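The data blocks that follow each hold one structure.
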Structure P
Amino acid sequence: MYIHIGGNITLPADKIIGIFDIEKTSVNKEVNSYLQKLGKQGRIYYVSYDMPKSFVVTEKYVYITNVSVFTLKRRVAAPDSRLL
């Protein structure tokens, strides 16, 4: 199953490690350090340059997206997420 995370990006659901609210987690020192480290390694991908709402973590990359955590989690939970 594939999950549309915004823009023209879809990810295999089984490759998604986590989906996080950027506003709630970016105040955490460890999260900021993690994101900065990945940014320096070129492993952050901006799905959209609109106001970011969440980020999706995979083994290789972190995807910053303007799609809300609620919407992304609903897409993951949908029996046929290709329709969302």
Structure Q
Amino acid sequence: MPDDSLVVDSSHGWRVFLIDEPLTFDMIGVIYRTTEILKDAGISVMAISTFTTDAFLVREDDLQPSLRALQAGGFSVPDLS
């Protein structure tokens, strides 16, 4: 396959935050709870799961509102100001 036949689509301006504790397979609803809080705040999110943690991508402009919403929802959020 010639190199010029590959198409790369990218989108810039995303930030990521992680659940900073090991997640086990018996933990249910981590992504649901996180995305429900962000949905209620009007923030779009893309979630990625691994064996040990979940990562959430939000638009750059939505990072601080996301962290505030999660903190209000009971998550422990570090001060990033």
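Miscellaneous remarks
- Comparing mean count of other Cβ atoms within 10 Å over residues 19-26 across structures P, Q, the highest figure comes from P.
- Ranked by Rg/Rh (Cα atoms, Kirkwood Rh), structures P, Q are topped by Q, which has the highest value.
- When relative contact order in percent (Cα under 8 Å, 6 or more apart) is computed for each of P, Q, the largest belongs to: P
FYI, it's all coordinate maths here, none of it is from the lab. Here the structure is a predicted model, which means the values were calculated and not measured. Cβ atoms are built from the backbone, for glycine too; each structure is taken alone.
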